[in-house]
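Structures incoming, each one as structure tokens.
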Structure P
Amino acid sequence: EKIRIALYVQKAALQFIDAGNRVEYKLSEEAIEAGFDIHPNEIASIVRSQDYKNLSNNGGVEAVARKLSVSTDEGVSEASIDCRQQIFGANRYTEKPSRTFLMFVWDALQDLTLTILM
């Protein structure tokens, strides 16, 4: 009996912690009018952190596809691309600036093994 109660308490505590970490996203009127039911930042957080729990909370892949008005078989229709880019932005990650040659030289000079070999 005590073990069962302890498990219920632990489960309740974990649900309480998860509820505190959950972020509420409010859809814009533009997104609602276009027929989308999921916020762009929510999709970004699922993809960026590979958050399977949030994906399952949204109903899985099929449900997210429905929320995005996308066919899992045919993909995105060409006519809706401009609208999607206005609402969700370009489907690109921001690139980090590339490192210069001098940065690599500086790192090599800081390397203990190379310093010993010189």
Structure Q
Amino acid sequence: MSMPELKDAKDALEDLSAKDEAREIARLREKARLDMDSIMANAKKEGRAEGLAEGEAKGRAEGEAKGRAEQSLLLLKKLLSDAVTSALSNAHLAELTGLTEAEVARERAERSK
């Protein structure tokens, strides 16, 4: 083999090596992109699940609080409709029902209209 042929062979080998390296770099880039897509999809899925759980818990708590408030108001109305218990002070009725004195006073005012 002559020197020019050796140089050509060396150049061809370098081209092939460069192409192999370029292919490997492209493969690694694609793998990194796919990994990132997978990570993002999983994070999105977990975020949705957490948000749903938080929303359900918040809704349940709000519903329970509303139910307790309605029950307290119903109890107050019953107490105010009774001749004996309607004479109790707003503070005492508030203590019995769990409502504030302002809520008791407001309901008492509504009943006297």
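Readers should treat all values here as calculations from the given coordinates under stated rules, not as data from a laboratory. Small disclaimer: the values here were computed from a predicted structure and weren't measured. Cβ atoms are built from the backbone, for glycine too; each structure is taken alone.
A few points about this structure:
- Which entry (P, Q) yields the derived value 17 for relative contact order in percent (Cα under 8 Å, 6 or more apart): P
- Test item: distance in nm of label points 7 Å out along Cα→Cβ at positions 73 and 89 calculated as 3.4, pick one of P, Q: P
- Which entry (P, Q) yields the derived value -31500 for helix-only ellipticity at 222 nm (-39500 (n - 2.57) for each DSSP H run of 4 or more, over all residues; to 500): Q
- Looking across P, Q, the calculation of P(r) over Cα pairs in 5 Å bins from 0, in percent that yields 2, 8, 12, 14, 12, 8, 7, 7, 8, 9, 7, 4, 2, 0 traces back to P.
- At a computed 4.9 (distance in nm of label points 7 Å out along Cα→Cβ at positions 49 and 81), which of P, Q: Q
- FRET efficiency 1/(1 + (r/R0)^6) of positions 17 and 97 (r between Cβ atoms, R0 = 30 Å, to 0.05) derived as 0.00 - corresponding label from P, Q: Q
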